Structures are given as structure tokens and as C-alpha cells.
Structure P
Amino acid sequence: MELTALRQFLVVARLEHLSRAADELRVAQPSLSRTIARLESELGTPLFERSGRLRLNDAGRLFRDHVERSLGELEAGRRAIAESAREGLGTVRLASETFLTLTGPLAAYKRAHPAAEIALHWSPAEDMARRLRAQDVDLCVASQPIRGDGLESARLFDEPVGLAVPLDHPLAGRTSVSVDELADQPFVTAREGHWARRLLDRLFAARGLTPKIVCESDEHSAIAELIGAGLGVGLVPAFARRSSVRPPAVWLAVDSPDCRRGVTLHWSADAHLSPAARLMRTLLTAWDWSDGDPGDGR
């Protein structure tokens, strides 16, 4: 089997859409279709269901997992040889849903290890297990559970999530608010799949309510700005209140024990981690998240 065919198969398996996969790979769709057909012929079984929308079948999912691990091992071998030749710290590849939380640790890491290379990858949580299995990244930081065989994790911190409201909002004089009181409030929030959106939907669904969403944004730093501008209210973690750049808004506690987020570091148990990645893992797990101050950063 050719490595190119296996890499193309993984893109089709991830997107479950031939034309979008062809666009991402920058190949002609008929050529990509023939590649997948040859792969299926070589394996002796279909990898996709083709009735209606293209979907991975059981054999396809099984094969995808093995291909991810195999290509991941090849990439790990390439990196190990490169690190050995350089005799340096190498590179750490860190994925996260947002890097606002990580600016302090990242700055301390760079000061302590200026020779190490840092590659940052924004990633939705649902892609993280796959990327770790494929050794596409070394470490992932997520604000929601990441499940997958062969993954290890360390809880970094747990914190309350509150409600941000504009300064002139009727609730601005309060110190706390109940979820029931928010039933008719306009929400500015992240798109589906992000931890804050899942938390909002879960809090409302537990009370038989549906949040009134007036704005969805992938620019998470813009959410607080839009709230401060008076467009609505939104869920904001306590950590954001310590940010050096804060929009004009008031943070209220939400009277629900479930209105919290836990931030966890994940890595693959079987992956080869460069010295740079091991140092990053040590720093993140030892960081004093209560006020953002590092230890010695080493």
C-alpha cells in the first residue's frame, strides 16, 4: 500500500465527503475516487457506505484506527531521527481549543527553554483523540472530556463558569443569578461543539429550556467584546477575569453546581515525546493555575 493512498484515505475518512476531501488534498475528485476504490480492492472489502451520504463502515473505522497508528509511528520515527541528528530539545506540538488560558505557561516555557520550538495548533475537542493517535500533535489541552484508547491525561485545574453581562444590564448589580432567570436573555456564545456551548445547552436542557442565542462566534476572544458592547450575555470562565485585556462587563456567579469547567492535558501513552514535549508536559502539570504564576518554569 502506498503512503499517499493511506494519507488520502484518512482525509476522506475524517470528512466523509469526497469533493471536500479532494479540495483539501488538492487532487481531482475522480483520481481520489480511484485511489479509494483501489484501496478497497486491495483489502477485499468496502470501507465506506455509499447509500446516500458517504460514511465509514465498521471495516473502515477499524482500518482508519490502524492507519492512524501506523502513520503516527512513521512520523515519530522521522522526528526521533531528526532530534538525534540535531541533538537539541526538538519541537513540542500543542493543540488546544483556545490559547488564552495558556499564554502565561507558554511565555514561561519560552523564557526557560529558548532553544525549543513550539508549534501551536487550534483544534476542536472532537479531533484531539484522532490527532494524538496519529501523532499529529504531542499534547492536547481541552475543556471537555477526550476519550480514546491509549490516551493518558492530567487534570490541570477546575473552575467556576459565570455569566458576563454588560455594565448597564439589569443584572449588573447582582452577585449571582439562577439559570431559570436566564431563560429569556440573549446569549452570545461559541458554535456547537465548543465546551462553553455544550455547557450552556446542558444547563438549559436540564431545566427543559432552550437558550436564546443571538450570536455564535468562532472568535472566542470576540465573545466577551460583543457582550461588553451590549449585544447579549454569555458564559465566561473565571480564568478570563484575570486576563490583562478585559472588556467592560460584569461577571456574575451562576447558582448551579454544574456550571464549571475542568481543563485537562492529554497525550498518547505510546507516543515518542521529544525532550521539548516532555518539558512542556512537566511545566503545564506543575503550573500554579490559581493565579497564573509559575514555579521556576523548568
Structure Q
Amino acid sequence: MPGPYRGVFPVAPTVFDDQGRLDLDGQRRAIDFMIDAGSQGLCILANFSEQFVLTDAEREEVMDAVLRHVDGRVPVIVTTTHFATHICAERSRRAQEAGAAMVMIMPPYHGATIRVPELAIFDFFRQVSDAIDIPIMIQDAPVAGTPLSGPFLARMAKEIANVSYFKIEVPQAAAKLRTLLELGGDAIIGPWDGEEAITLMADLDAGATGAMTGGGYPDGIRQIMDPWVAGDRAAAMAAYNRWLPLINYENRQCGLLAAKALMQAGGVIRSDRARHPLAPLHPETRKGLLELAGALDAQVLRWGR
């Protein structure tokens, strides 16, 4: 099995046309841009991909189109989250068969109140692991509303065969990464940063080896990660300080709409449409995003021109 997977693995947006239909040509262009801009891998069908507005048939269509188009150029992580264990396992099997390098999964949850206890979460991931032969990344994010303690995550890494990567994007992520690595040891193959890299330097200091960010500026995240990997923390921190205003703006002002707005402005995709009921960015918010990206000469703004 290839790996370990490290570096910059941004989330690819799902591209729609102005009528809200899948735009697979635009999807392929978005993927090409992200690879050209330095992505060392990709993640598809995540929350930042608007996975929650896709039908099951559309999920399959996007996954197959992306994996065929990538054609092994970089590893692709497919998000297969579902509340039902057997559906998540089947999605994960299908992703593996289609060529995914890894699956990313959130713990089972529904809405604001429907959760399951640790025993059920453990068995959920065990059953999914038994169905596949590729790594599982557990996404530990506030949207699930499910507490996943460091000791519990470490236990799953030690006792469930394919659970070996963790995207940590909860408050005090660096402290949790340290606990995870201390308790999990060699079973933790991929301690990763998330949340658009807003805490990237703290998480790298804590032992993170990967970053799963938005898809709009992989080149900028590489400017932080590459010197860090080379042992030049000062250069990494300087790059982080340069890109942090844009990272913060995406995280706090734009969310999942940022990558599409940047890609549309740079001619990568034709439409930055999100599916209703998500509202478009306010024109002034979009203006602020493009101003920050332009000052950094982000590749996205010139890739398609």
C-alpha cells in the first residue's frame, strides 16, 4: 500500500453550472488547476465539496469522473460519511474499487441531537474497516457534534486495522494532536491539520504531517509546508504570516464558497454557483477575497487566463 501520505491535500469543490447542474468539464478543470498549483493529493465529496446537496447518483458521477481524470497523478481521498454503517461501508468499498487512496469519514451523527456512544462509534469504524483495504481518515470536526477524545481516537488507531489518519479541526487542535501521537504511537500514520489551515503552524509544531485545506490556493499552503518539511521553521512561519489574512478571510467570511469564487475569477471554472439554499457571496465579501488573493499573486487568479 502506498504511503504514508503527507503534505497538502486540499478539498476539491463540486462544480455546478448557473442552473445548479453538475459541470463535469468544470470539475476536471478545477482538478487540473489544483494539481498544477501544487496539491500533493486531493479530497473529494467532503463538506467543503457540498456533499450534502448531492444525490447518491451524483456522488458516484463526481467520484468516477475525478478518479478517471486524475488517473493516478496524485492520491485522492474520497469522503464516504454516512450515518448508517452498512451504507458507509458500501460507499467505502465503491471508492476503493474506483481507485481512491483513502476514505475520510466522520463519526455517525444526524442533525443537532442524534448521536451514538463510543461503543457504537468503535463498532461503526471497525465494520467499515473490515469492508476495505485502504486507510481510513477519521474527520474530527465540530459539525458532527460528537466528542472524540484523544485516548479514544488512539485506541481506534491501535485496534482497528485501517484507522490510521486523523484530520483534527476542533478547538485546541494542537493539544489534541500531541495527545493522539503520545498515546497512539506508530499506529498514527497521518496526524493532519484541517479547518482551512488557520491553525497550521501550531499543528505542525504539534506533529501534523498533512494539511487538508480549501481548494483555492494550494500554492500558498505549499509555501508554508515546504520549508517546514525542509527544516526551516522561520521561513514556514514567514509564509504563514503572509497567507494568514487570506486563510482567515476564507475561514471566517466565505467558507466553502471561497474556492469557487477564486476559481471563477481566475477562469478555472465558469460558474461559482453553490446549490440552493446556500446563498452566493455578498459582492463586497467577494471583493475582499479577491483583493487578498491578488496581493499574494495566488496562482488561481491567473491559471485560466
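No value in this document is a laboratory result; all are computed from the given coordinates. In this text the structure is predicted, and so the values were computed from the model without any measurement. Cβ atoms are built from the backbone, for glycine too; each structure is taken alone.
Of the structures labelled P, Q, one was used to calculate distance in nm of label points 7 Å out along Cα→Cβ at positions 17 and 57, giving 2.3. Name it.
P
Determine which structure produced the value 1.16 for Cα Rg over 2.2 N^0.38 Å, calculated from the coordinates; the candidates are P, Q.
Checking each candidate, the match is P.
Here FRET efficiency 1/(1 + (r/R0)^6) of positions 105 and 169 (r between Cβ atoms, R0 = 25 Å, to 0.05) has been calculated and equals 0.95, so which of P, Q was it run on?
Q
Could you tell me which structure in P, Q was used to calculate P(r) over Cα pairs in 10 Å bins from 0, in percent, for residues 9-184 alone as 8, 24, 27, 20, 14, 6, 1?
P
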